[in-house]
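Visitor: These are the structures in question, set out in turn.
Please treat every number below as a calculation from the coordinates, not as lab data. Bear in mind that the values here come from a model prediction, so they are computed numbers and not experimental data. Cβ atoms are built from the backbone, for glycine too; each structure is taken alone.
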Structure P
Amino acid sequence: MNENLMPLNMCSAVVTLDQYLPDWTLACVEDTTTPEHRSFEHQVNFESAFSNIPLVHAGISGFDIDNDDTSRLSVRVKDITNEGFKIAIRTWMHTRVYSVEVSWIALGSASSW
């Protein structure tokens, strides 16, 4: 048996973020002539910490966007630590986003090993 092997830990969930959360600015377009980016960040904390920074992947699994304009939506992860990460959602131009469902998975070394 190879003593250098470390057991993997996996954590995953689906997070629904919407216009009822504080600081959600993705549903309102205040100046329709300015194509500025509007963004929202949400902190995700792992149920138990990883021993090192894990690999985190996230993807859009659902959304509610106003149908009066083009659907523009970007989701990414940032500020990954062994205890959690942030989901960053972004839109631009006249797109109004009312909710986004994000599926994510984190893979890394177990902290209790």
Structure Q
Amino acid sequence: MLFSFNTPIWFYSKPIDFRKQIDGLVIIVADQLQMNPTSGQLFVFRNRSENRLKLLWWYRNAFWLCYMRMESGRLQFPKVNENVLELSRDQLSWLLSGLNFMDHRQFKEVKASNFY
């Protein structure tokens, strides 16, 4: 069970009620985001206190729910107007590390055409 390198990652920016489990998160993905929760994409949710994350992922025939709780400190979330943001793998890593993933920049993608 590993995420593929091209798995889209979606961050739901509105805080959610963390009593929601798989079924409640599936409803958010399907109804509010109008996306397919069984598409194999990774969905990331946050709580209001900014110290917890839930990751929802469909793999083959089952949902995986991962839960992260900070014992001290808070996670860094950007101020956004959209309901959902697509994240890169680097941005997810920065978020899980407690960094504001919007403040960091990735290298531009290079389209190589000459090989030696």
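Visitor: One of P, Q was used to compute FRET efficiency 1/(1 + (r/R0)^6) of positions 29 and 85 (r between Cβ atoms, R0 = 30 Å, to 0.05), and the answer was 0.60. Which one was it? Walk me through the numbers before you get to the answer.
Guide: Numbers: P: 0.60; Q: 1.00.
Derived from the structure labelled P.
Visitor: Which structure, out of P, Q, was Rg and Dmax of the Cα atoms in Å, for residues 13-68 alone derived from, given a value of 10.6, 33?
Guide: Working: P: 15.3, 47; Q: 10.6, 33.
Label of the originating structure: Q.
Visitor: Tell me which of P, Q gives 43 when you compute relative contact order in percent (Cα under 8 Å, 6 or more apart). Numbers along the way, then the final one.
Guide: Numbers: P: 43; Q: 26.
Matching structure: P.
Visitor: Name the one structure among P, Q that helix-only ellipticity at 222 nm (-39500 (n - 2.57) for each DSSP H run of 4 or more, over all residues; to 500) of -3000 was derived from. It would help to have the intermediate numbers written out before the result.
Guide: Details: P: 0; Q: -3000.
Computed on structure Q.
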